[in-house]
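Structures incoming, each one as structure tokens.
What follows draws every value from the coordinates through simple rules; no lab data is involved. Everything numeric in this text was worked out from a predicted model, so none of it was measured.
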Structure P
Amino acid sequence: MWESELKNWERTMSQQELGVHLSFILHKFVQPELHPMLEDIAKCFQCPEDTLRWEIFEKAQTLGFDTPTGALALALFWSHGSMSPEGLEPVYPDPSLVQQMLHCVSVMCVTKFTEIPEHGTQLIISHSVKVGGT
């Protein structure tokens, strides 16, 4: 039941908006040293910039893609641009991977911040913000 509610909430916005929402939600719950990275993620979802996208990806590799912040960074990385470094033939991910990873981030948030997923779902929906310009 909670996962259906979560998916319905995700469907109310574009991938870009969902990425920004999740970065703001995570900003409220993670350790302060991750705040600059989350701010960069939100900025890059709103205004894609390839150099920043690669910087975020490299930080996420160190952090780990099994963390909510690292997984959100991976969704951002997949959201635009090639996965190949400059100078190599461009390789683009399957477009469905972005939505799947954003959903994984939502599920991680729901299960990480509360013991009961239903409460976590309500928590992230209630912390959702109106993102201007998206």
Structure Q
Amino acid sequence: MTTVDREVARYGMQHVDVLKIDTEGYDPTVLSGAYLTLLAHRVSVVTFEYNSFWQRVNATLQQCVRYMDDLGYVCFYDGRRLYKISGTCWDDRFELRKWTNIVCVARGSVLEVDFLAGTPIFGPRLGLPEPRAKPG
């Protein structure tokens, strides 16, 4: 077994655009193995699944979001709209253990500004149009 940190070092990667994690409940374990890479903000976007399988590693979404926050990342529920779940936006009701995706970006990055512009909290305030349902 290996870790993200080991693989980044092994291949001499200076930057990772997207770290997509889909390990059927072991996503928190993978994130912990990316500690140094994330701490150095060498990843632009981190995306992972959240679901009931997280019970396998006795992890909660709140723990994971706090971990990412401590490393300087802002996390969002990734759905039709982005919902910020980091920092003061956290609500215990987010701990649904239902299949969903979480996406995190470095705090203060251009991507964070773009992501916040797409959230229901900030989008309307910035004068952005509401998303429309796709015809079909």
Structure R
Amino acid sequence: MPVGKKEVFITFRVQKSPVFRRDGADIHSDVLISVAQAVLGGTARAQGLYETVNLSIPAGIQTDQRILLSGKGIARISGYGYGDHYVHVKVRVPKILTDRQKALLMSYAEDETEVEGTVNGVTSTTAGGGSSGKRSTGN
């Protein structure tokens, strides 16, 4: 008995990745960078879908800024090209500092003028009723 032409549909369930998040043909992942890399720029390595990727980190990058890797996502269902890979930057703030690192950060904080609130160990000084933009340690 002839069967004829038939279509078969198969559905796959893909296990959730510990590294990637999917949005259609686009994928998202995170890369951790140091405070120094965020301020000064540099390079970082991130896991790509098919290979490890070397990223160029621009100076002044902020947490949750995205770096676009065009065409490095998943193959589109339509068969035309690939989605994009968005790497979300996460700045790793150290919990423990050496004495030298703490002294350098205190020195930086004394010169910093764009502070909303206070910095522990640093107090703002004012002269003539207005802010002088200078900060001195409260020690």
### Structure from which 14.3, 47 was derived, Rg and Dmax of the Cα atoms in Å, options P, Q, R
P
### Task
Could you figure out which one of P, Q, R the value -21000 for helix-only ellipticity at 222 nm (-39500 (n - 2.57) for each DSSP H run of 4 or more, over all residues; to 500) was computed from?
P
